[in-house]
Structure 1
Amino acid sequence: MKQNVSSSQFVNEIAGDDYNDISYEGANALFEYLKDYEDSIGEEIEFDSVSIRCDWAEYENLEAVLSEYDNINTLEELQDNTAVILIEDSDRLIIWQF
């Protein structure tokens, strides 16, 4: 059974989660990324806010991400290893944690 959620439902659930560090802008960017991903694979993704909280993290900037991963030194290296979502008009980014 899959739950279809609108953009606003997704954003409110993810950004409104007290245990999640993803902002409203980040949740919007993540929603668009996941919708595009669904279109590219031709399948729906099951909405699971706990899984999203565990799998995705928002960072203030690239330097904050790089400080957590010793073997990654550039944005390109990060993008080679995981999904990276750059948040428009911001230095912030979301990564699929690995």
Structure 2
Amino acid sequence: MAGKTKTDLVEEIAQETNLTKTKAKEAVDALLDSLSKELSSGSKVTLTGFGTFQVKEQKSKRGRNPQTGEVMTIPAKNVVKFSPGKSLRNILA
């Protein structure tokens, strides 16, 4: 199953909305920039029916270097979690 790239999304949006590819790309970029800014500030982003993006802290954990076998600590980091909305869950069911 092949995935869809940003270019594919831009082309599809351009066709469905009768926008030029340039305008569709600007719209996609604006959406992604807005999502990134909100998430980087610690806010969650809810797209009703689609889902919610939010930043969660992943605690540090012990791991093993696959090359040397040495035990090491993997530092804590922030990761983006996605929870699908009801409409998306129903589509995927």
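Here, each number is a calculation from the coordinates, and none is a lab measurement. Keep in mind that this is a model prediction, so the values were computed, not measured. Cβ atoms are built from the backbone, for glycine too; each structure is taken alone.
Among candidates 1, 2, the computation of mean count of other Cβ atoms within 10 Å over residues 27-34 that gave 19.4 used structure 1. Ranked by distance in nm of label points 7 Å out along Cα→Cβ at positions 19 and 75, structures 1, 2 are led by 2, which has the greatest value. For Cα Rg over 2.2 N^0.38 Å, the calculated result is 1.50, so let me know which of 1, 2 that is. It traces back to 2.
Structures 1, 2 were shown, and relative contact order in percent (Cα under 8 Å, 6 or more apart) at 20 was computed from 2.
A value of 0.70 for FRET efficiency 1/(1 + (r/R0)^6) of positions 11 and 43 (r between Cβ atoms, R0 = 35 Å, to 0.05), calculated from one of 1, 2, originates in structure 2.
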